[in-house]
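Enquirer: Next up, some structures in structure tokens.
Just so it is clear, none of the values below were taken in a lab; they were calculated from the coordinates. Remember, it's a predicted structure, so these values are computed and weren't measured experimentally. Cβ atoms are built from the backbone, for glycine too; each structure is taken alone.
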Structure I
């Protein structure tokens, strides 16, 4: 069996191996990208840990199968680079050199692109980051700001530093040079994209992932330069990020009072959410993903099908009502795999307890610890569980089944005697396991904690 959830290999990153059934959404996104004539910037929105990168990698293979060229940029892996312009330009140059058929015309365009990129890079460094971004919008910096610079120059007294006056003149001149350089750069990028489009009759798709994990200054710089410098005809950007997190980034840079979402919409033409099925007639994402994790961890090999059917039912329920991310469910299954692999097949275990303890070991370790120490009354435990549930499933037999086992293990002796008939089935199961009622939760926690898992 496997203790750690294995990642899909490059060859497995196709929608044929997508247990969450997102192929239809991938096809719809492909249609949108290939049928639009606009300079599109698309936001693919989902919280961290919901499978954005896996979806994007599968989608890239769908693009390839449909003759669409794409480039993948991991923004988080590149945020050590001071200038996002350099990182993105290098990516495009590498793509053209390695993936595009070359003729004399294509080589000339590439050489011109490199030359213009060098000019733009130099100008951006010369006139400064914030002014450089505004220069890229062509005259957004315009009259008012240039006028301020000019007025500042005029206000310098005769005996003031000539150096300061010359510096302001240089800034004004640099702005003009930057605008010219960026215009030339955008034109050659457009020529490159046109060449790609001629070959495939499809746009060039540039995918930027992990923006919401970058340093705030770098994340915002990527957004600004994508929109103002790299967004040209026949190029489509797909930004995989969590919009709420990016809104926090914008507030971090510009202050808490800024309308962050409205500001973010200036950079994005179309937004879409990564689908997340929750209940309904067919299996939802939680049941599908739990089924896959039971399989890839080899849990059936060390237990039996009925145990694993119960495990899927209870873990998918706790994951769903607490709105866990796929990454959190993976972490749960690491603990569950260690739990099942370390016990003997004859050892006593209650799947309902396994499911909720595994959940709280990940999302509320303080509550898990109090359960292990036996220092929390049942009423308080129930209140904390209820308050942590994000999506209620009213009248759920699964919820009642899970809670009844915790009630059974926590309540005092007087209440237990009064509920003796109700807990008869629980008592019978304990008799075969050699575990006392008041020790059943601690017993499971000790099995969980026998080995410390770093995840």
Structure II
């Protein structure tokens, strides 16, 4: 076996330029449609593929065991960028659903790059690569909507692949698609994951430090054509089952993330903190392990919202730690501001977990996580046709689908949520947990005044 030196150790051996920035570069990576069952790293699914880059980051950084995101992608992306609950940013569902094809993130909201600008007096440069997915899908491909929301530069395809026609009449694919390239949109021929890593590398070399880069790869969202041969070690073909093609896209992403870290300038990498997480759970048709056949992406069950999260880099102490603290995608907003030492108050729904990165003693930053999905997006409370919600404490979780009876589970003894504790004799502990989680629902409802409708 070839012995590799730790990435950070390699980086620190390089000569850095004078006067390094006082605060870190921050790279946020939001991978698509990847729940904890999809990675061998989490030990949930015995058939999940190995992802050596993510495993190496976890071994040298911190692995979060109890990280949560929204059930669908636009919901999570809007929450990450704003630090706000869906009732505040408006995206209750995935962008482009039939009920709301024109849903767009409001310009009245302050996004993370804008908060960095204000809180650091413009110290941070910032850019985005990849899937935006919180805009009106009728906007022309060349509309620079991402930079209008505060990023200095944007490179990538703003939507899911395959949703737009190309001039030749063919549909898009991960090998040919529209892409915004800094100053114009054009058709790109090339594997999308490779292009996204190339763009990220280019930006990390061009942006002045310190910088904040938000990388949102399209992988491992469908479609899943076989990756290029050099990124397809298992030799998966187009005729293989969907689960194998899905895993191949995830392995290809892991290989390209490894290339990103290997090719970044060592002194820049040494000054960078990486936060990587999933945007929602794994699609049901490719989900494996104990969650197979259970509610998946789109649900507020564990299969829909329990996602991987790894932190690595300059501000992460204690290699190989695993953290059981509850964390949410909303918390990325406050955490990035904390790492940047920004003088800007995050929304109350966003709680910094920077202390957990540094191994600080003390209680967890949050005692409960709340996630929900409602349809259609940007609907007033009385106009929503569906609402799925979940609140989880350290042990118990409350689930409610529309007007169905409440479903309470003890995740310590029932991680797949097979049994409703409210169906049988309810212990005093379970009853107290039920009431506490009902209070969380009530607190959200009290703030549910649809600010975008004012």
Structure III
């Protein structure tokens, strides 16, 4: 039986956002779990090393992989970690010459030729969804066949980099086996971010792939294309497995837009109610989906929070990033969420391509007017594979260092702003939002309803104070 080791690569402390580590998520590498489940069905022995969340150094990661004596290694790539991926691959080649190293994930899918050109230690890239591609690829490697005409890969042929034809996206996600949660070293290690759960054990699930949006800063389509969903029955089977096998009591649904297919959401909610599941859950959505009736049903079925990608409080900026929503839609949806008894969280971005001080101040004031319970600012990051990446230089100063693209470091500074002013405005936003009686009162109310939240809220408060007051 051939051995296939999957790697969630190491990160440096700076890349991991160590100042906020008390509140950030310890995220399950779902893409790797899906690949593991598929290749295991085809007769491979699969192991996972989650160096990202276990805090391994590059050297320790290499040592642990080589100790397993793998036949193949698969590394998931995000832009932030691509340097570390290449360092691991170089170490593996030194320790076991000829070991095939296969890269997959959003970064290699977004910038395949550039990545393969920069990092010669990566042998093969899997572009887009990998479940069908990886099986065909491993079979070819097992049999020593040429890799030409395997759809969905980029590979080396002598000194040439060959990009094969793109593989179509999966037509039916329900054909996939459930993620291989059992290969995780410790399921209890994983949890959503501090504002994303109310009970432990808590975990995350993904119930769809892709996105219907046109946002210029998102590279989701490079990896997954347009929105496709697992059926309600499949989602319920995942939830039931997590509850029965791992004792999960709280789930954060990490889809970009869980509410897009409202009938599917209703079916999931009604099944939770019918089965009398002791479950709390939260989800993410765009503001142009959902209604009061649906929100009330979700509340009844255990939902406690909906998070929205709002991005800006300036209509000019929303239009420039092709968000395709209006400020009135944002306001109406957040208020409906509140009326249904759900908490709402807003995600905003500072430093859009066309942002200036006026638009950022407009965003801060709009955010304060909304009945949000939580908010979060990230720094605009033009990731490879996006419209923003191709055009950012026209609108400001863009540091294209991939290892700095952690959504916190200001790698892009729009004209009319400075990195220092962006940081001042970001801190101002956190102060103006959180240091208000209504927000503090809402957290005290949550603590009264869920006394077990002391540690979670303490972690969140610690991260907030660090964010606002540390230099």
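Enquirer: Name the one structure among I, II, III that semi-axes √(5λ) of the Cα gyration tensor in Å, for residues 206-365 alone of 30, 18, 13 was derived from. Don't jump to the answer; show the numbers that get you there.
Expert: Details: I: 42, 17, 14; II: 31, 22, 13; III: 30, 18, 13.
It was calculated from structure III.
Enquirer: Identify which of structures I, II, III gives the largest calculated value of relative contact order in percent (Cα under 8 Å, 6 or more apart).
Expert: On the way: I: 21; II: 25; III: 14.
When relative contact order in percent (Cα under 8 Å, 6 or more apart) is computed for each of I, II, III, structure II gives the biggest number.
Enquirer: Of the structures labelled I, II, III, which one yields -7500 when helix-only ellipticity at 222 nm (-39500 (n - 2.57) for each DSSP H run of 4 or more, over all residues; to 500) is computed from its coordinates?
Expert: Derived from II, not from the others.
Enquirer: Separate question: If percent of Cα pairs over 28 Å apart is calculated from each of I, II, III, which structure is the one that comes out at 53? Intermediate results must be reported in sequence, preceding the final value.
Expert: Working: I: 62; II: 48; III: 53.
Considering all the candidates, the number was obtained from III.
Enquirer: Have a look at I, II, III and say which one yields 4.0 for distance in nm of label points 7 Å out along Cα→Cβ at positions 86 and 446, as calculated. Write down the numbers at each step before the final one.
Expert: Details: I: 5.9; II: 2.2; III: 4.0.
Comparing all candidates, it corresponds to III.
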